[in-house]
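Read-outs throughout are calculated quantities, based only on the coordinates presented, and are distinct from any laboratory measurement. Please read all numbers here as calculations on a predicted model, not as lab measurements. Cβ atoms are built from the backbone, for glycine too; each structure is taken alone.
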Structure I
């Protein structure tokens with residue numbers, strides 16, 4: 001992907017959820033090209049509510065609820081065995 005002159009950032013609007021992307025940067029000018037940058041490897045999460053922070057908060061909240069339910073079930077089963 002080529003971008004215009006004096007570009008300092010790039011947003012990839014073609015990203016699909018649950019895919020891995022690898023990015024490198026090579027800058028060019030009238031004297032030639034730079035060496036490639038280090039690779040940046042990114043895994044794309046789906047954005048459930050338009051903002052990744054809200055999506056991640058929801059995932060964390062659901063994980064905490066599931067963990068609490070599992071813990072409560074284990075405690076209940078342990079108490080039933082004692083009786």
Structure II
């Protein structure tokens with residue numbers, strides 16, 4: 001836990017210790033949301049990975065591009 005002040009234009013400085021704990025680095029894109037009245041900061045890559053995991057149950061493990069390439073290869077074999 002750290003105590004920080006909100007600066008000009010709502011800027012918040014995340015202390016080095018906390019940035020290191022969750023793997024944040026300069027220039028990294030993060031997602032900030034409120035959860036039960038608290039701020040939650042997550043790395044964009046983690047948000048994307050989480051969404052991909054959730055979608056796997058609907059679309060399976062194979063990506064659409066891999067599926068298309070496979071279909072094209074099969075069509076080429078049959079020509």
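Before moving on, here are some points about what is shown:
- Parent structure of the calculated result 13, given that relative contact order in percent (Cα under 8 Å, 6 or more apart) is the read-out and I, II the choices: II
- Among I, II, structure where Kirkwood radius over Cα pairs in Å as derived comes to 16.5: II
- Origin of the derived value 1.08 (Rg/Rh (Cα atoms, Kirkwood Rh), for residues 4-51 alone; candidates I, II): I
- Comparison of I, II by distance in nm of label points 7 Å out along Cα→Cβ at positions 28 and 44 - largest value held by: I
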